[in-house]
Structure I
Amino acid sequence: MSSTEIVGDGATERGNPLWWLFRRHGVPRWRQFAVGMTLSALGRFPQQAPAFLIGMAINAILAGTEAFRLPLVPSELVPTDQGGQLLLTGGLLVAAYGLETLFDFVARHQMGRFGTYFQHDVRMDVFDTVQRLELGFFDDRDTGDVMSVLNDDVDELNAFVYGTVSRGAAMVSLAVAAFVYMLWLQWQLAVVLLVVPAVLFALSYWFSAHIEPKHEAIRERVGELNGRLNNNVEGVSVIKAFGTERAERERVERASRNHLDAQWDAHRSQATVDPVMRVVSDTGRVLTLVLGGYWVISGQAPLFFTGDLAAGTLVSFLMYAGALVTPMQGITDVVDSYQNSKSAATRLREAVENDAVAEREGANDLADPEGAVDYEDVTFRYPGREEPTIDDVSFTVEPGETVGVVGPTGAGKSTLLSFLLRFYDPDEGTIRVDGHDVRDLTVESLRESVGYVSQDPFLFDGSVRENVAYAESGRSDDAVVEAAKLAGAHEFVTDLPEGYDTEVGERGVKLSGGQRQRIAIARAIVRDPAILIFDEATSHVDNETEVLIQRTLDNLAADRTTFLVAHRLSTVRDADRILVLDDGRLVESGTHDDLLAADGLYADLWRVQVGDVAALPDSFLERVRREEDVA
C-alpha cells in the first residue's frame, strides 16, 4: 500500500500545501514567526558592517587615500586623528558583533519556539483526524504508512520551518544587506554583479520543478518501507515459526532498495546542479577581482565604469561579493528541502482532509440510554466492491433483549453491528438507538453507551487495572474489581504475581487468550453500558474457557441489550432471538427452537456443529463446495 493511496490524488491541485498548513496552524502564532523573521533579517546588517568598516579603515587609516566617513553620521562626530579613528572602528566592530549576536539569539529563540509548536499542532491535528476516521480507512492501509505520516512527515515540517525557512530568509536578507553596502561603496559594480544571483535564481527555478516529483517518490517509498518493517516486527512470531526470515529479508531489501533508488535519484540531481551553481558564483568573484584590481592598479575605470576605486573599497567589495554570491550556492539545498517538505505537507493535508465520521450539525448527546435498537433498510458496500456486504437489512431490538447474530463466514455479521459504534456509516437506510438516528447523536455519547468486545481483544502495555479502567480512568478500585468479577476475571487476576498491578505486556502477551478475553469484557462493562456487543468473544479460546465466558455473558446479558456474534451456535442457543445472515441479507429470525423447526440455513449450521453431517441436504453441501472453490 503506497503512501499515495493514503492521501489520495489531486494533492497539488488545490494550492500550496505548506501555505495551507501555515494558515491553519501558523497564523495563531504569527507574532513569533514575524519577530523571528524580522530580527533574522535585521541581524544581517550589523553582520555585514565589519566589511564596510575594515575597508574604510584601510583607506583612511592605513593607506590615507580617503577621508574617514560613516554613513548617516555627521562628520563633526568623527575623530580626525588616526588613533581616534582606529578606536572608533574597533568600538563599532564590537557593537556590530554584539548587535548581530543579540538579534540572532532572539530570532533563533522565536523561530525555534514557533517551529516546535507548529510541529506539535500539525501532529495533533492529523492524529485527531485519524482517530475520527471510519474504520475502513485502516482496513486498506498499513500501520507503517500511517505512522510515516504522523512521524516522518511531521518531523520534516519542523526541519523546514526551523531550518529551511530560517536559512532561506537569512540567505535573502544577507544578500540584500550585502547589496545595500555594495551600492554605497560602488553602485556601478554592484549593479553589474546582480547578473550572478539572477543566473543562480534561474537555475534554482529549473531545479525546483525538476526535483519535486523525485521527493514525492521518496515520501512514498518511506511509507512503503515503514509499512514493511512494521509488518515484520508485528509478525515476528509467525516469521520465526515458519522459518521465513530469508524471504522476509528479501522483501525488506526490495522496499529498502526502492527507497534507496528514490533517494539516489534526487541526490544525483542535486549533486549535478551544485557544481554548476558554484562555478557561476565563483566566476562572479573572479570577475570582480580582475576588474577591481585593474581599476585600483591603473587608476582608470575599465569598460563603461566611471569614478575611482580605492584598495580598501575593493577589499570590502570582494567580501560583500562573497556575502552576495556564496548564499546563492546553497539555494539548491533550500529548494531541495522545500520540495521535500512540500511533499510531506501534501500528505499531511490529505490526511487531515480525509472524510471522518461526521456528526450532523446540532448533534445531541444520548442521555440515559435504554438500549432500544432499530435497523431500517440498511445497505452497505465496502469501497471498491460492487456487491453489498449488508443488503437491505431491517430488524428491531427491545431494551434488555439478547440477540444472537450468526451466519456463514463472510455473511456480514461483524459489519452489521459495527454501525452501532459508527465504525462505518451505511450507504442507505437508518440505524436508531432509543429512537434517535445515530448520525444525530454525538459519536462520544453513542460509544459511551455501547460496550464492545472483539474476537481478538487488544490490551495496552500496562497493568491489569489500567486496562480494565481504560475508558473510565477515574473509576475507583472497587468499580474495577466489580467489573472484573462480572467478567469472571477476578479469580485469575488475584492469582497473578502483583494482582491488579501486574503488567500484561504489549498486546497482553503475558496473559492467555482466555484471560485477555475476560479482561476485555471487564473493560467493556466497567462503564455499565446500555448495549453490549460480543463479536466472536469465544472463538479463540478452549472449551473450558468458553464455558466460563459463556456463563459471564449470560449474567451480563440479564439487564441490558446484548448482541452475540458467533460461529459456535452454542453461544447463542439461549438468546431471546437469533438473526441469521447470508450474503449480507437477513434470511431468518427467531429462537433456537423456532429456527430448527423451520429447517433452513440455521438448522443446517446446527447440524454441522453437532456433527450430524449425514442429515445435511445436498444443496448445503454444494454450497460449501462452491465457497471452497472461490476461496
Structure II
Amino acid sequence: MNLTLKDGSCLEVQQGITALDAAKQISEGLARAALCAKVDGVLVDLNTKLDKDCSLEIITFKDDEGKEVYRHTTAHILAQAVKNIYPDAKLAIGPAIRNGFYYDFDFPTPITNADFDLIEKEMTAIIKADFPIERQVVSKKQALAKMRGFDESYKVQLIQDLPDSETITLYQQGNFIDLCRGPHLPSTGYVKNFKLTQLAGAYWKGDEKNKMLTRIYGTSFDKKADLTQYLEQIEEAKKRDHNKLGRELGIFMTEEKIGQGLPLLMPKGAKLFQILQRFVEDEEERRGYQLTRTPSFAKSDLYKISGHWDHYRDKMFVLGDEEKDSEVFALRPMTCPFQYMIYRNGLKSYRDLPIRYNETSPLFRKEASGEMHGLIRVRQFHLSDGHIICTPEQLEEEFKGCFDLSCYFLRCLGMFDDVYFRFSRYDPNDKDKYIYAPEKWDHAEALMKKILDDLNIKYIEEIGEAAFYGPKLDIQATNVFGKEDTIMTIQIDMFLSENFDMWYVNAAGEKQHPYIIHRGAFGCYERMMAMLIEKYAGAFPVWMSPVQVKILSLTDRTAQKANETADKLRRLGIRCEVDNRNEKIGYKIREAAKEKVPYMLVIGDKEAEKGEVAVRSRKIGDIGTMTLEAFISKITEEIDKKVLD
C-alpha cells in the first residue's frame, strides 16, 4: 500500500498500519511530535488504521489543527477532572478556541476562581495516569442510552438535535466518556502544560432564554516556555483591557440603573468620539459623500420591506404589540431603509449616479446580556453608516473606493497591520437566514470575488457569515484577550433596491434597479474606541488625545500665566487643561502622567517672564524649555500629520 506524503513523495507501508506507525517509518522525531493526522485531507486520530492508498500528513503542534486537537483534548481532561470532583455537575460543550479552550458546566453549587487549584491538581493526576483516548462509533439510539445513563441532560439535547441516521462518536479516557466528533490525542499523557485562566457565564446554546451555565476557560501548550510567555501576555492584556482602563481614565462608565450595554461616555470619552466623528465625516465629504440625518425608529412596515422583520426581528427592540396596537414601531438596527427612502424622493438618471450617502447613525441591537462587553458589544452604538447607489458598471470602482477609505482610516489610526480581511459568504443550506435567490447570490459572490482578487489582498472565505441580503468583505480585529470582532464592513446588495422599488433611468431611457453597496467604512465608533484604548493602552497619539496638553503652574504666582497660555492654545484648536492646584510640581507631573496626556507645559516665574514653557513629553520626558510659539509649531505639525507614537 502506498502513502503520498506532504512533500509529494511516496511511502510503501503494510496495509492496516496506523497513522502513528506510519509516522514512525517516516521519522522517529516526527512520530514523537505527532498529535493527529490528515488522511486524504480529513483530520483523524493517530491510531486510525490506513487500509488503502491515500495521502497522509502528520500534524504537530506547529500546525493550527495540531493546536486545536491538543487543546480540545485538554478540554476533555478538564471535564473529566470536574466530574471527578463534582459528580453532580452536568456537561454541556467544550471546544478548542483561539489560544485555548473552554468547557461549559451546570454546577449545582457555584464555583469560583479559588477552585481552580483543586481542578488543576485533578487534571494533572489525569495527565499522569496517561489514559488511552479511545474512539467509539455508535448509533443515535446507543448514544442517547449512554448519556441518559450518565444523566447528562445537555448531551441528550445535543444528540436529539441530530438526524436519526447520523453516525455518532464518543471518546473515552479512563472512566470518562464524552460526546465528540474528535479527533483527539492518543492519550491524556500527551498534554504537557496547561493553565485554567478565567470563569464566565454563558447561556446554553447562546440563547438568553436558556439557563446560564458556568464557562471555564483555559489554555495549553506543548512547551512550558510558550505557556509562560502566553500567561505573561494575558497579564499585560489585563492592563490594556479597555473595560478596565477606559473607566480608570474617565472615558466611559456604566450604571446599573440605566442598563447593560448602554455605556455613558464621560467628557474625555465624548471628546474622543467627537474627534473621530469629525475626522470620519470630513474625509467622507472630501470623497463625495452626502450627509443625511434620519430617525432612530420607524414603523414595522419599513422593516417588513427591507426584510429585517423576517430575518432580524429577534435582534430588534420592538415598540408595541402587533395584535393590540394599530401601529408597531421598532428602534432601527440599521440605517439602510431610511436612506433608501431619501433616494426614492425623485426619479434618478444614470447621470446622477453614483449617489453616496453617509450618516453617523445611532443603532440598536437586542444583544443577549451574556454577550455584553464594555464598549465592544453594546445595545446602543453609533455606526459610520453609508450606502452607495450605483449602476452595475460603477460597482467595482465604488467598492474599491470604499475599501480605500477604510484602509485610509486604519492607517491614520495605526491599525492597518492589526487586521485581516474576510470574504463572508452565504450558506445555501440555511434558507431561513438569507433571502433565498441562489442565482443572485452566486452572481453577487462572483462579483465580490473578482473585486477582491483585483485588489490583490490576502483574504479568507467564511461560509455563513454574509448579511441576509448580500456577501461582505469584513475587516476583522481582535481585542487584547484574542476575541475577534468585525470592525469595518463593505457589502454588495442585489435585493433591497428591488424590494424598495428603487429605480434610475439608464442611457437607453429604460428604468432599471440600481446596485447598492452598504459600508461601515469606520465601523462602530464605540467598538473602535475600545480597540484604540487597548492598542495604545490609553496613551493616544496627539491628534486623537482628548487632552493634548496639560499646563502646570509652578506656584500661585504663575497661575494667571497658565490660564492665559491655555486660552491661546484653545483659540488655536489645541485641547488643553490647567492644573493650578496648590500642590508640589512633582505630584502634578505624576498625576498628568497617569492621565497619559501627551505633553505637559510647566510654567514657573522664569518661564512666565520670558514667555517660555518647560516642555515634558509623555514619550521621552523632559525635552527642555522653548518659546510658546515654538511649542505650538511643534504640536500643530504632529496634529496635522496625524503622527503616531
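Derivation of every value follows stated rules applied to the coordinates shown; laboratory data play no part. Computed from a predicted structure; not experimentally measured. Cβ atoms are built from the backbone, for glycine too; each structure is taken alone.
Structures I, II were shown, and helix-only ellipticity at 222 nm (-39500 (n - 2.57) for each DSSP H run of 4 or more, over all residues; to 500) at -19000 was computed from I. Computing P(r) over Cα pairs in 20 Å bins from 0, in percent across structures I, II gives 15, 40, 34, 10, 1 for structure II.
A value of 4.0 was computed for distance in nm of label points 7 Å out along Cα→Cβ at positions 23 and 191; which of I, II is the source structure? The read-out comes from structure I. As an exercise: relative contact order in percent (Cα under 8 Å, 6 or more apart), calculated from one structure in I, II, equals 9. Which structure is it? Computing relative contact order in percent (Cα under 8 Å, 6 or more apart) on every structure in I, II gives 9 only for II.
Could you tell me which structure in I, II was used to calculate mean count of other Cβ atoms within 10 Å over residues 63-70 as 19.2? The value was obtained from structure II. The greatest value of distance in nm of label points 7 Å out along Cα→Cβ at positions 247 and 367 among structures I, II is that of I.
Here the criterion is Rg/Rh (Cα atoms, Kirkwood Rh), for residues 287-606 alone, and among I, II the highest value is seen for I.
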